[in-house]
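*Asks:* What follows are several structures.
Computed from the coordinates by the stated procedures, all read-outs in this text should not be read as laboratory data. This is a predicted model, so every value here is computed, not measured. Cβ atoms are built from the backbone, for glycine too; each structure is taken alone.
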Structure I
Amino acid sequence: MLGEYRIEGRGAAEIAASVERGVGSGELEPGQLLPPMRELAARLGVNPNTVAAAYRTLRERGVIETAGRRGSRVRPRPATTARGSLRIEAVEGVRDVGEGNPDPALLPPLGEALAAAGRHGARDPVLYGREPVDADLARLARAALDADGVPDGPVAVTSGSLDAIERVLTAHLKPGDAVAVEDPGWGALLDLVPALGMRPVPVAVDDDGPRPEAVAGALDGGARALVVTCRAQNPTGAAVGPARAAELRRVLAGRRADVLLIEDDHGHGFVDLPLHPLAGVTDRWAFVRSVSKAYGPDLRLAVLTGDAVTLDRLAGRQRLGPGWVSVLLQRAVVHLWETGAVDTRAVAAAYAERRHALVRALAERGVQAHGRSGMNVWIPLADETGAVARMLHAGWAVAPGALFRMATGPGMRITVSGLAAADIGPLADAVAAAAGPRAARSLA
C-alpha cells in the first residue's frame, strides 16, 4: 500500500508529521491510499484514537482526504505539494508564456517611491503602538472604492490578496466548511482552501464571471462562502458585467445572512473595464484590491474593506501575527498613487492589444480562446497533456490547465505580457497545431 515508505511516530503529532514528510518528499504520492487506522495503530503499537487524531489533523491541513469505507488517501493536490509544482519549465531556447507575470516595461520604477517612503519614515519613524494602516493610504483607497461604488467600510492592509482572503475565510469559517470557488480559477486559492481544512466547491465560469445557476447550486449544496473575481479573472480573463452582477446579486440576496462574500478585484490598476461590485448584498463581505500586477509583484500589499465585524476580526488576528504590513511599503504605494505612476488606460490598452491579437489569430486558425480582460488567454482543449507537450516541443512553455481547474474541462493558459506583434502568428500556429482538430469549444 505504501511501498517503501514507513509511517513513524508514537503521538498524533509525530504520526501526522511523518505522513506530511512523505508527501512533501514525494515518497507518498497524490492519491496513494493510507493504512486503515486500526492497522496502522497495531503496526505502531499505539491506540487507534491516536491515529484517528493524526488523520484528522492531516485532513484539516489539506494533506489527505477521507471517503468513508474507501479509506483515507493523499489528496490529489495536497497542501504540501502546491499546484506550482505542475508548472512547465522553460529550458534554454523555449519561450515562457505561462508564468503569469506582468510586463516589466509596464511597471512603474519604484526607486523614487521607496526613497519618498524612506524620507517620510526618517521624519516620522513607525514604532510599536502606531495604527497599522497609514492614514493617507486609507484615505486614497477609500476614495477609489467610493468612486467604484464599493459600500462604505473600514480599510485594512494585508500582505497581498491571498493573505487577505485567507484571513477573511478564517474569520468566519472553520475546517470542514465548504467554499464556492471559480472553476477554472486562481490556482493559489484552489490550494489555499483545502490547506485551511475547508472544502472547495467548483463554480463554473464563462466570459462574464461565475454562472448564476452554478453559484446557486453551490450555495444550495451548503457552501458558506463565495469567492468572486471582478475583472481579469485568472486564468480566463472573465469580467463581471452589469447584467451578470445583477443576476448574482439576486442569487445572493436570498442568502444574505448565510453566505460570506469575498470579491477579488484582480484587475485593479491594469484593467479599464468598469467595476460592478456585489459587496453589501450579504451581511458578511470583503472586497480586496492588490497592487502587485499594476505596480510590481514584490510590493506585497493589498487593501481591503468589508463589514465591520469581518474587518474587526481580521485586524484582531493580524495584531497577534505579523502586527501590520510595513508602513514603508504603504507609504511607497501612497507615493505611486499620488503621482499617478500608472496610466491604467494605457496599460490596459497595451495588454488588450496583445490579448485581442492572439484571440483573433487563434480564431482564424479554428481555435476558440477566451480573454475578455487582463493579461491571460485561456484555451479549452480536448487533450491537455498532449497539447502542452507539443507546445513545449514547438518552443513555447504554457501553463497547463491542471494548475487552475477542478471539475472543468482541460485547457492551457497563455500570458500575453511578453508578446510582441511578431510573436502572435508563430504562437497561434503552434497552438493550432498542438490543439489539433479536436480542440474543445467552450469553458465548461
Structure II
Amino acid sequence: MSGTTTESVLAIDFGTTSTCAALARGGTVHRLREPVGDGWCWPSAVLFDGTMPYVGTAAERRRRLAPAAYRDEIKRTLGRGTPVDLAGRGHRPGLLVSLILQAVRAEAERVGGGPVSRTVLTVPAAYGPADPRRDELLGAARSAGLPAVELCPEPVAAALAPLAGGPLPPGTTVLVHDFGGGTFDTALVRLAAGEGEDGDDGEHTVLAHGGVERGGRDVDGIVLAELRAQGGPELDGLLPPPEGEPTVRALRHRIELLDLARQLKHRLAAESAPSDVFTPAERTFTLHRDRVLELARPLYELTTGCCARLLAETALLDSSGRPPKPDAVVVVGGSSRLPGLTAHVEEELGLPLYRAEDPRTAVAEGAAAWGRARTARTVLATGPVPGRTPLCWPLPPGTSTLVDWYVAPGARFQAGAVLGRVRAEDGSVLHLSAPSAGRVRAHHARPGDRVRDGEWLLTVVRGDDG
C-alpha cells in the first residue's frame, strides 16, 4: 500500500420531502443508499420517541404509533425562529436538520471507510447571503460534524447532473425545471465555457431564478381526494373529523390512506390503473392514470408558466440588448417522474429536453461532480513591513464569513501555510495563505465573524523574530 489517502467529497441535497447524497472518491461518484429504507433517499423527517430520535424511514415507520411526535417537511421551518412541536416539546429546526445530516454523514463514513474530506451542501438559489435559512442550514451542518462545507446552488448542481444522452456542452445556457416533493424551482444557469475563454472565470452562474411552494405533495392531495371520493361516507367515518380533536386511531388511518395514495401514484408510471387494498376499510381502491393527469394538469401548467415568466422577466430586465436565451431545459426532481409531465414541459417550452438519469438523486450527484472538480481557492496575505505585521487578504466583494483558524496564537507556520478559511457570499470557501514563515501573535476575528476585503484579520511575527 502506498499510504496515500484519497480525498472524498460528500454532497448532500437536503430537500423539503427527501434528502439525497452522493460520495465522490477517486474520480467516481457513488450515490448513497439509506440503510433502513434501502432506497436512494432519506425522507426529510424526524420522530422523537421520548428522548430517542429517529430519522428518515425509521421515523416514517414509527409515526403510526406516535403521530404527534413526528414531523416532516422540516425545511419549511428554517429561518422562522419558531420551535417545532413534537409531542408537546419544542425543538429548534436546526437541531432536527442536523439529525438527518448526521445520519447521512455516518453512512458516507461507513461506505468510504473513514471520515470525508469535504462537504458540498446544496441550497436553493433563493437562499441569498443574508437569508436566515442559509445560516441555520450551515449551523446544522456544523452541529452534524460535516467538514469544510461549501454551498452549491441547487440549479447549478441540477445542470451538472448525469443526464440521459450525456453532459451538456461547456458554455450552455440551460433552463432548470426542478419539480420536487414540496416545491417547484426554476432557474436559468450558464455553464462555464472554460477558464480564460471569452472572459469566462470558470464558474457556473445562476442568471435568474423563481419558483412556487407546490410539488409532488400536492399531487398526493389530489390522489387522496380521489380515494376519499371512492370510499364515500364509510371511509370518512374512519378518518379524522373536519372539526374537533381527532383520535389516535383516526390519525393512523389517515397516515395509512396517505401511504396508499403515494404508492398508487408511483405505480402510475408503469400501470394505467393500479389497485391496492386499504385494510381498515377492508376494500380495494383503484387509481386511473387518465383521471390523475386531468386533475394534475393545472399543476403542470403552473410549473411551465413559472418558467415562461422567468424567461420573460429576464429578457425585460436585461440591459445588454442581448438577453440570455436557454439552449435546453433540464428536468429533475422526484415529481418529474409523474406521467405526462416531461411531455408537457417539452411541448409548452419548445426547447430540447434533457432528462436526468435519476431525477430523484440528480441534484446530489451534480453537486458531487461540482465539488470534485473544484480545487482549493487560496489567497495570499498582504502586509506592509517585515517583522510584527497585521495581515489582510483580498476577499471577494461583499461580506465573507470566517469559518475557522488552523494556526493558534503562539504557533509557528511555514511559508505558504494555510492559516484559516473564509466562506464568500456565494458559498465558496477560500483558504487564507501565509506569504512567508512566522508565528501567529493574535487573531483579530473569531469564527463566525463577518469580514471584508482589506480588514486586518491577524497579526504575525515574521521569521524568527519575537
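*Asks:* With distance in nm of label points 7 Å out along Cα→Cβ at positions 47 and 359 coming out at 6.1, pick the structure among I, II it was computed from.
*Replies:* Label of the source structure: I.
*Asks:* Just checking, which of I, II has the largest value of FRET efficiency 1/(1 + (r/R0)^6) of positions 71 and 127 (r between Cβ atoms, R0 = 25 Å, to 0.05)?
*Replies:* II
*Asks:* Of the structures labelled I, II, one was used to calculate helix-only ellipticity at 222 nm (-39500 (n - 2.57) for each DSSP H run of 4 or more, over all residues; to 500), giving -9500. Name it. Could you put the intermediate results ahead of the total?
*Replies:* Details: I: -12500; II: -9500.
The read-out was computed on structure II.
*Asks:* Assign the value 2.8, calculated as distance in nm of label points 7 Å out along Cα→Cβ at positions 111 and 255, to the correct structure from I, II.
*Replies:* Attributed to the structure labelled II.
*Asks:* Among the shown structures I, II, from which was the value 23 of percent of Cα pairs over 40 Å apart calculated?
*Replies:* I
*Asks:* Work out the source of 1.00 here, i.e. which of I, II gives that when FRET efficiency 1/(1 + (r/R0)^6) of positions 135 and 335 (r between Cβ atoms, R0 = 30 Å, to 0.05) is computed.
*Replies:* Answer by label: I.
*Asks:* Suppose relative contact order in percent (Cα under 8 Å, 6 or more apart) works out to 19; of I, II, which structure was it derived from?
*Replies:* Source structure for this number: I.
*Asks:* Continuing with the same structure: From I, II, which structure was distance in nm of label points 7 Å out along Cα→Cβ at positions 191 and 239 = 4.5 calculated on? Walk me through the intermediate numbers first.
*Replies:* On the way: I: 2.9; II: 4.5.
This value belongs to structure II.
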